[in-house]
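Take a look at these structures.
Just so it is clear, none of the values below were taken in a lab; they were calculated from the coordinates. Values in this document were obtained by computation on a predicted structure and should not be read as measured data. Cβ atoms are built from the backbone, for glycine too; each structure is taken alone.
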Structure P
Amino acid sequence: MVFTDGYSFVMYAVSTAVMLVAWAWNRWRNEEVWLAMATYIMGIMLAYFLYKMNAPIADSWASSITLYRSSGIDLITLISPTGGLWWTQLLGIEGGVKGLWGDGANSAYNYIGVSIIVLASVGIYLVRKKLSRIGIALLVIACASFVLSLGPSLKINSQHITDPSAPGFVTRSPYRMPESDAVMPLPTAYAYKLPGIKSMRATYRWHVLTKLVLIVFACMAIQYLIKHKKSGLAYVILLIMLVELLPNPVGRFHYENAMWKRIDGFQTGVVGSLKNNLKLGDRVVYFPNARGDNDFLVNYLTPETKTWTYNVGGDKAVVIARRGYPPTIKNLISSDKDNEIIGQDSGGYMATALNDGLIDKVVIPKFGLKWNATRWPPTNDNAIARAEIAAKAASDNGLYVVERKYFYIVSLQ
């Protein structure tokens, strides 16, 4: 798990530790308690050791407190239904709250549902006198995970102003929220410096544990009703939950159909065209790379075209990969830092990499390697800037440039 999903591993490690302590409380003289504790500690240490062998620089992935703050949950999203529910679409409710800090993922899926919250509260009340240590541990996990999901500041409809001319503008970046834009700071900033937790920059994901615990207690309430011969009431409540939380099947069909058309357009326009312009086994650099170095689309393009590339999707994977980059490749990929303007030496680095035999071709995409993984077709914003890059590569460095609808191919001939 630590290699496939670090977030799940840390949440598992923390929640298991809480439940283990609850189970062992007042039983410290029991040998099986110490055996269980030792097994847990050894398992976590082994996983950490193996992970450090694979990613020795992992401890350097901690980010600024502003990123943890931006990625935290805004309280208004907990009571704002998502647009995919059948009744929100029926009533014409767009769903969600726009303009908040973060990249959108921290606000899109936070709605739990009034029925779940009410039923879980009833479940906690009904079993309060018979609540086991594990049950208490689950409540602790729910509360702790919810607090961590908020980030180091409390946000209530905290809007991110992106217009530089508007009052209150701070930065265009959705990941650099200042404390002044929040309602108040929380006394949890220290937690985001702890091992494991400091690598979980998407703080809102802690909310998953809160949701899971609420569902568990909601199920306890249903079980209690059925056990006390109130099955009819239990089924009515379940029906209410379905009515509140069921997605719109028609709307979902149209959404998935539109998504299929986007994928088909990308497959035909980009993948198919790349296959016709690249040879099997070609060594390729996609330049310029995505803002933040998250070249997500190359993770799909590379195996589809059966080529090889220095680019990689995933910010942490990039950090690991760059340790093995030849200097010329590192300079080339870094010569357009933050993708604001063309790097002055980008054409020269392309020529050097091609002449030194490090790569066979450079692909200059007219689309974004990060955001266009979810938005297709692309706008012309990238195409205009990339045309200038291609023109400079041809005029200043004598490279051979071929233009296609969605990209340029740069080579020696």
Structure Q
Amino acid sequence: MSGHGANKGSQRWMQRAVEHHHGVLDEALRRAGVIEATDSMEWFSPVKSEGFKEYRDGEALQKLGVTGPLVVPLASFWPARGPVWDALGVSKQGRLILVEAKAHLDEANSPASRAGEKSLGVIHSALQEARAHYGAVSAKPWGERYYQYANRLAFQYFLNVRNGLPTRLVFLDFYNATDVGGPSSPQEWQNKTREIHDHLGLPLDLTAHGVFHAYVDVNDLTAHSVIRTPLSLDDPRWSALRTAYGDASTIPSLLRDLAAMPPFNDYRSEPYFSLWSALCHQYDVYTASYAAAPHVVAAMRAHPGGFHAALLQLVACIEIARARGRGPAVPTDLEAAYQSALRELVDLSHMVTRRPCDEGTFRVATAALAVAHGHVDIADALIEMEPDVLHDFTRWRSEQ
């Protein structure tokens, strides 16, 4: 792609995101767990200074800083003129990010390769190797329907496993792209992903293989969009925000500690205890509570299988307290990021309840789901429904 850039579809929105909305794009990757809460991206394509060119093969690797010979040469795995990447970038922590972007559902449907017979043999061999790696159970060939999706998976396997590079493959799905009649929600994209994975015989979650799905609302990429990214942990504004103990200058350090998701042994574990004490003290909340909530959510997103439900409860309780009038109004410049964080509780609560959990954890996760949908009374009741209260309630109910 060259010249003045695309005027519609995924190319348009990808170019706009890289050129003008790094924060929105980085936050989408954080929510998906591609990069950690404290990590950020440097994007090398598509950029305006290069005519929004997209790269493939050796040029793509050079853009990612891979300049030496590969352990396994690319030519031995895939013929020339392989996948063209919609975006390429490197995170500050050294992760190499390859992006395949879509803006409407039909884009995900791709025909078989039209390569010649000799090249097709190499491609089919590579796809078979990748199928085995990802544990595909379907007998359906990967070289036909959803071929593009399959070959991106094959390249992630080749770069990450065969060559040991710290790559992460991101299927970036834009929604509300009315210019191409695209989906209006991430859920529609998730349904499409299930369809693709069912056809290819893949489990839904491939994050263990460095494969992620991220979602961006194109409304966040318009010229007058409200920025929904969290307040930077380096922003001096933290000193002007308030906690239970005064200014919030210590909160960024605690949130950085939280990003590593240290063990939660009991309520005294740090940084959990200090965050709870400062941000939701005896059910009172403060301006720093609203600024911190998106960072707490980002930390959970970055550790989908390893965060404690106490973090869900913290964010839920902040919103319950706000709705009860136990704190100030959300500052205007923090409102969008705060509301976005609350919506993220839907997916996070599902992450918790998909794995075995005790009664207390289930109550907290369900309360967080209620908060995300604006039902704070139900959320409050669920959190307070300790075993003795539940026992009294069920006894009372049986007597009616």
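Can you rank P, Q by distance in nm of label points 7 Å out along Cα→Cβ at positions 204 and 372 and just name the one with the largest value? If you can, show how the numbers build up before the last one.
Working: P: 2.5; Q: 1.2.
Checked P, Q; max of distance in nm of label points 7 Å out along Cα→Cβ at positions 204 and 372 sits with P.
Using distance in nm of label points 7 Å out along Cα→Cβ at positions 148 and 172 as the calculated read-out, with 1.5 as its value, let me know the right label among P, Q.
Details: P: 3.5; Q: 1.5.
Comparing all candidates, it corresponds to Q.
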Q) From P, Q, which structure was Rg/Rh (Cα atoms, Kirkwood Rh), for residues 108-251 alone = 1.14 calculated on? A) Q
Q) Suppose you compute semi-axes √(5λ) of the Cα gyration tensor in Å for every structure in P, Q: which one lands on 41, 24, 19? A) Q
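Which of the displayed structures (P, Q) returns the greatest value of distance in nm of label points 7 Å out along Cα→Cβ at positions 20 and 156 on calculation? Each step should come with its number before you reach the end.
Details: P: 3.9; Q: 3.0.
Structure P comes out on top.
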Q.
Among P, Q, considering only FRET efficiency 1/(1 + (r/R0)^6) of positions 116 and 300 (r between Cβ atoms, R0 = 30 Å, to 0.05), which has the greatest calculated value?
A. P
